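Read the figures in this text as sums done on the coordinates, not as results from a lab. For clarity, every value in this text was computed on a predicted model and none was experimentally measured.
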Structure I
């Protein structure tokens, strides 16, 4: 991979917010390496700057380690300029309920934390050298649910995102010595294929009176990785249409 073009790694990039993030970086001329549990649409790979898509399950530590090794091999000695930890999960119990304090197996909580919390930690470590070479940036995708009780998110998901917010702060402090900035983006209600009709009831609580789009999140993530934010680290940006104000 040429060192002349900026490079980004995006996880959970096969659909939704992650896919929009990958496409935004692609449109800006970055080299993009992605991973997800599923393939991306074939037309994406027709762009020569979409360097590689690796099918991996980041909830499995061995699969995450293999992804890091494969992506670092693609990079070679070239720098990495951004890592976007987007992959996440909010599973339901067999009774179609979100995992809560009083329902669902505790092992289910462990699975949620494995992907939502430990995978970003593993990837930050795994790409630290490449990010150091690029004086790059990490953006962790958290959630409004990590800061407020959300009617549909579930406690396991919400607390895992709260933990990721805390990890972002600690990452920023420790990785500053490598010249790497670390920030988070906390989306609110974003209209994707994963959104169910019940979420429409939340729109009146949003000052901008609409759900967000994946592109709203992607634009914020992209800007955080650019030179205009070179002195910003340890911050969390709410992309909520103002919903977090209440």
Structure II
């Protein structure tokens, strides 16, 4: 089985007394891809992500990780392969100290104490947060909380990282640190975000959502060059893309 493969097949979901949040969403993400999921508010991005490791159950359709369907019977195994980083770090950090938060997942996997300790140290090293190990989580800055949230997932050694708005509410320095950190990971990454400049830095493929459906699925440059598509999805070209295009135009005009 390839634990790195994520697939949804005609995935549908509705919240009570609401129009469909997901409407026949089908996609396939393979090993090592870095994929952005973008769209306006209410497009269905977060709802889609919450299905990928069984935090929500479909109204109809299916989610598969490798050859395993995501069901109540398989969800514990699925969550060992698919690590979810929530939009709000405080939803993920609930133990008194950073060390205890990062150890929580491996502890619940039933791992021996030596392995838990090894994983905690490695995960904190991976996010450059070793010095935070014994700090109280509620004393951390926003950027520190984001790094520790990622460490709580990495300590479970997932094959796939799923991140919901990872750069939200970060100051510019913390955002740059986060992007540098995520760039180092060889995991399959699925990132729902409004931060399209971060998409330029981290992702090669972009899935555009609107009203619970996939509007487009293509390489990032193809998506960002399509102004009509972006307008339909209530998005705008990121500044980094516009600057890149402007630079190319200047180069071309200089060659004429």
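With log10 I(q)/I(0) by the Debye sum over Cα atoms at q = 0.12, 0.13 Å⁻¹ derived from the coordinates and found to be -0.73, -0.85, which of I, II does the value describe? This figure was derived from II. Using the calculated result 1.00 for Rg/Rh (Cα atoms, Kirkwood Rh), for residues 66-129 alone, pick out the matching structure from I, II. Value 1.00 for Rg/Rh (Cα atoms, Kirkwood Rh), for residues 66-129 alone corresponds to II out of I, II.
Work out which structure the value 13, 45, 32, 9, 0 belongs to, where P(r) over Cα pairs in 10 Å bins from 0, in percent, for residues 90-209 alone was derived from one of I, II. Computing P(r) over Cα pairs in 10 Å bins from 0, in percent, for residues 90-209 alone on every structure in I, II gives 13, 45, 32, 9, 0 only for II.
Here the criterion is relative contact order in percent (Cα under 8 Å, 6 or more apart), and among I, II the highest value is seen for II.
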